[in-house]
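The numbers here are math on the coordinates, done by the rules we state, and not lab data. Here the structure is a predicted model, which is why all the values come from computation and not from measurement. Cβ atoms are built from the backbone, for glycine too; each structure is taken alone.
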Structure P
Amino acid sequence: MNFQFRSYRKFLAAAATAAMVATAVVPAASAASFPDVSDRYEEAVDYLVANDITKGLADGTFGTHAQIKRADAAVLVATALGFENFGAPDSGFTDVPERAVKAINVLKDLGVINGKTADTFAPHDSLTRAEMAKIIAMAYDLPLEGEAHPFTDVSATFTDYVKALYNAGITNGKSETAFGANDPITRGEFAIFIKKAEEFEVTLPDVLVSDVAGLLNDDNTVTITGKAEGVEKVIVTLPNGTEPIELKADVVDGEFSVTTALPAAGIQDVAVYDEKGKLLYEGVADRVVGAKIKMAQINR
């Protein structure tokens, strides 16, 4: 479980939402505007256009059956997440076209994408379905655990990501036993994957964590407490720069408690996981009453 990734995405998403509220416009196009969009792709293309993720190609088509390039895929995903204009550290890739620099920087920083080498991204190469699986699984933080997929053509490098898409109901493969791992993915197929990933919701385990709060102590530490049912141990995580704080706690009589040095940035949000890394609770600082920080749970 990549706790840092989740915290970074949450921070960026909040800022991106604020920016989108200020700049949102009503797009004029739809799938019907493109002569090459069939019924199979119509809903996905409509979704991307309606959310201003893409406007199609310069020739007036969507490019439904064209192979999507690695740079274009990065731009679409970063735009879908609302991260395309964030100033992340330089990716180190020397072959990225200007239009994709910010998108590739932020996705590289999030661990969503990799280059072909340390300093090349190969932006004009076609994206394979296996590479797509990793990008979608990482970008949307899909659970990597779960039942094995049935496909025999997926390498060990990509099997967990394909499994994540399969268990999330985002893909059924090209046949019962073939995913088409090394096949290039088309723009139409990529649109379908993005729409399905955007609509995927994590089903939380039958465990209740509630009443999470922080108590500021006189010795510059903070104690996080909460109630939990149906689990014996939890992992409490707090953002702390590039090294999130992870604290294990036993659940005793339905309650848990951990104490740690107060993070430099204070207590902005708290997440609670079970021992296997499944998210049980997410909360953000709501208000401070005396020395107690009230947390507001995020609905999922």
Structure Q
Amino acid sequence: MEHRQLEHFVALIDEQQFTRAAERCRISQSGLSSSIRRLEAELGAPLFERTTRSVVPTPAGLALVPHARELIARASAARDAVVRSSHQLAGSLRVGAEQCLGAVDVNLLLERFHRRYPAVDIQFTQAGSHQLLGLVQDGELDVAFVAAAEVPSALVTHELGRRPVVLLCPDDHPLANRATVSLDELTDDDFVDFRPSWGVRTLTDAAFAAQGIERAVRCSVDDVHTLIDLVRRGLGIALVPQHVAFKPEAATLRAVELAAGEAPEWIVSAVLADARSLAPRLLAIAEGDGAPQPSDEIAA
């Protein structure tokens, strides 16, 4: 088994779709499929059941997951140890992120950066995307991980992934068993939504406005798990990025796709204003160490 094959396998486990997994691994979809087939042939067992809508791990695939993650983590730790021994950077890195981005695990990313550059002082802020963009513009953050927000042209943007927005509702909702639903079918429902500082709220408001539809937002929250809990308790329905519907807390809820042409696209990006900061080194880790890095003299 090759390291890259395991990375492809874990990406497909997480994304449950070849297109998104290929984007995450930065290879073609055919390249990803070929890599998975070679891994299955080497192990002598199918790892996934393919359908027209998704891929589901087989028992053999589920058995491989913890071992694959452990091997990837060990390889990352080894790489970090080598870099740490030869690149003792100092300074500070100010990072911001919206909660539960899905396309990037910011906590894991900060852990890896700290493990690789232990002398760097990391400062972390969690807030909505619009607020974070303002902090980057004002020079109060070196880099921010944001979603579905219009980025000022003066900032540098690195796209990390995208997802469609879906309807999240209780399983006894009249639309719960539909394959798709249009926005005009939701006019009589109460909504649970994020506060306006969140990027997904902007997307949702814009989607309804484009259709000339008014909606009632009864609960505004600043936490993904609170939103899921309120939907589960019948306080309203929600439009959320697709990965939120896959969270364990949402297991009793139904995710329904929006009608073609009506689903906003939720895009996750890293945004920075000054490439002379340590931010490019953080992004290099997020992108598999393939991004260019500033010189040690400048970064330190």
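If you work out relative contact order in percent (Cα under 8 Å, 6 or more apart) for P, Q, which one comes out largest? Let's see the in-between values first.
Working: P: 14; Q: 20.
Across P, Q, relative contact order in percent (Cα under 8 Å, 6 or more apart) peaks for Q.
A value of -9000 was derived for helix-only ellipticity at 222 nm (-39500 (n - 2.57) for each DSSP H run of 4 or more, over all residues; to 500); which structure in P, Q was it taken from?
P
Which structure, out of P, Q, was mean count of other Cβ atoms within 10 Å over residues 108-115 derived from, given a value of 16.5? Mind showing how you got there, number by number?
Details: P: 19.8; Q: 16.5.
It was calculated from structure Q.
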